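Nothing in this text is a laboratory measurement; each read-out follows from the coordinates by a stated rule. Just so it is clear, the model here is predicted, and its values are computed rather than measured. Cβ atoms are built from the backbone, for glycine too; each structure is taken alone.
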Structure 1
Amino acid sequence: MDTPAESSRGKRKNGMSNPRDQSTGIAAFLKALKFAADKHSTQRRKGYEASPYINHLIEVAEILSRVGRITDPVTLQAAILHDTIEDTTTTAEELESHFGTEVLSLIEELTDDKSLPKPERKRLQIEQAPHLSIRAKQIKIADKISNVRDVTHFPPSHWPWQRRLDYLDWAEQVVAGLRGCNPQIEELFDAILHDGRQIILGQRPR
């Protein structure tokens with residue numbers, strides 16, 4: 001009997017995943033997770049719970065894996081690392097050295113230019129969304145799901161209800177330009193957005 005050959009997608013001809021490729025993918029993801037945990041070790045989320053920032057990055061990757069059924073190691077690594085250039089002292093050269101050009105390119109797609117005023121950065125996210133790669137679009141939707149959840153349930157203590165609602169409206173505009181990349185993740189975003197609006201509107205002062 002011939003030995004089943006591996007396909008270019010890392011599966012054997014019988015459709016089963018190659019265990020060696022699975023092990024390599026897990027190792028690559030854990031390497032990115034450790035790197036991100038070190039880089040973001042002193043950072044906290046802005047919500048009143050002030051949860052460790054790494055929790056957010058793990059949630060983004062978990063959404064991609066569980067909901068989006070994404071197993072691509074490059075996408076999952078970039079999901080964990082997507083805020084390293086923007087929010088830490090990590091350089092592009094450092095990321096390329098550790099994770100390669102493919103992961104770096106994806107992270108750069110998702111990185112805002114912090115030298116610009118915040119309103120301009122938010123405008124550019126809307127404008128540039130349709131032009132992102134499929135991988136970057138998926139990560140960005142998962143990122144917005146996590147952020148909308150936090151703004152709904154654990155907002156910064158100084159944010160009034162209208163600012164929270166404005167954030168949800170802006171996130172919806174960004175995601176409008178990302179659609180068509182992963183129906184499952186898009187459906188989850190829609191559900192989280194709908195529930196978030198209902199909760200925030202219900203918390204308006206009477």
Structure 2
Amino acid sequence: MAAEGGERFRLFNRGDILAFLGEVDGILAGGGRTAAADPVSVIIIGGSGIALKYDPSHGTKDIDTYSHGPADQLFMNACERVNAARSGSGKVPVQCVGIADGPWGFEERLLAVEADFKRMRVSVPEAHDLILMKIVRGEERDIEGIRAIGKAVAIDPDRLASLYTRDMSHCIGDKRRLRLNFLDAYAALFGVARAKKIESSIPVHGPM
């Protein structure tokens with residue numbers, strides 16, 4: 001697929017990501033400085049989270065993880081070793097972020113990814129939480145991911161609106177844009193007519 005400016009990048013699906021993580025797990029389970037004595041907890045967000053839990057065919061150009069503990073560096077070191085042994089488009093970019101703009105308490109609702117890992121416990125955000133994480137950027141690719149989640153699992157429109165209204169006020173950036181992105185996502189999931197019906201009840205969070 002071509003990126004802006006004509007640069008090409010590979011999209012990785014669930015199978016690709018699991019294969020990569022399997023190699024990472026092998027390093028964590030082995031000896032040496034990158035080995036892990038206890039299972040490493042890995043929270044995967046973004047498009048890679050969609051591919052792992054909701055739509056196996058969904059493509060992502062990287063793996064995004066949420067930093068939440070001291071074992072993160074072990075995981076990242078193992079990822080670097082796997083990529084060092086790969087070439088060209090086989091390398092999988094991995095990013096670890098310290099701040100995840102999701103609803104308050106999303107870590108309490110994480111869902112496990114079923115895989116035969118020896119030294120990793122991989123989880124992703126629950127569907128409603130992941131949708132709200134995707135609206136922070138709200139680009140067309142994010143909306144595509146939101147549609148993919150909506151096709152895979154039942155999304156409760158009232159719960160989605162409630163989570164946005166109650167638990168997204170802390171998100172940084174343009175608050176007006178965040179609200180518009182939410183309404184775009186809601187329309188993508190439930191139709192434009194339903195989005196218009198709730199528009200007046202959806203707040204702009206905090207100072208603008």
Structure 3
Amino acid sequence: MDANAHINPPLKDVAPEDLAPEPKFMVKRRAVILSAASAFRRRGYHNTSMRDIGDILGLTKAALYYYVKNKEEILFECHLMAYDAMDDILKRPQAPDENGLSYLSGVFRDFVTLLTQSGVSILSDVDSLGGERQAQILARRNQIETAVMKAVTTGQTDGSIRAGDARLHVFFFMGALNWLNVWYDAKGRLKGEDIADHFTQQLQFGISR
């Protein structure tokens with residue numbers, strides 16, 4: 001598969017005298033991070049250089065460094081972007097007439113949709129981050145897993161989810177999300193909504209009572 005395929009379109013080079021206003025800067029910076037995340041998950045973080053990222057985006061090295069300081073900053077921002085989006089999904093309250101399995105199925109479907117349609121990627125290269133950044137990302141990941149585990153235990157309490165180690169339930173389908181980043185092809189045979197349907201059904205078959 002072409003490592004440069006299915007990424008955001010090239011950005012125009014930026015001259016110092018043409019620096020964009022802050023909102024426009026943030027939009028382009030987000031595009032840089034999303035495109036780099038796509039390259040990282042297809043090529044591997046360590047196999048992707050800043051020059052590679054600049055070439056993919058159509059940016060000179062100087063222009064790329066205007067948006068980000070280094071490759072580790074990009075990796076850090078990739079993780080933050082993914083967990084911020086997942087946090088937003090988890091903010092949806094469970095409806096009074098909604099059981100735990102139904103709520104969890106909706107969350108999982110939204111996670112799959114996020115990864116197949118938004119350009120956001122869940123990356124596994126946490127060990128490549130420096131101490132403080134690594135600690136922050138691990139804490140964010142733990143918060144996500146804890147929130148999902150709470151939904152599992154709620155379903156176990158109301159009888160919609162079978163008994164068992166709630167953390168193992170979470171690891172099972174969060175692992176599926178991690179691998180989705182590896183093999184999903186936006187131009188492939190399956191559409192994002194088809195994958196979301198299938199994954200949600202597998203979740204329900206696997207943990208429902």
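Here Rg and Dmax of the Cα atoms in Å, for residues 43-82 alone was derived from just one of the structures 1, 2, 3, and that gives 10.0, 27; the source is 3.
Computing distance in nm of label points 7 Å out along Cα→Cβ at positions 27 and 187 across structures 1, 2, 3 gives 2.6 for structure 3.
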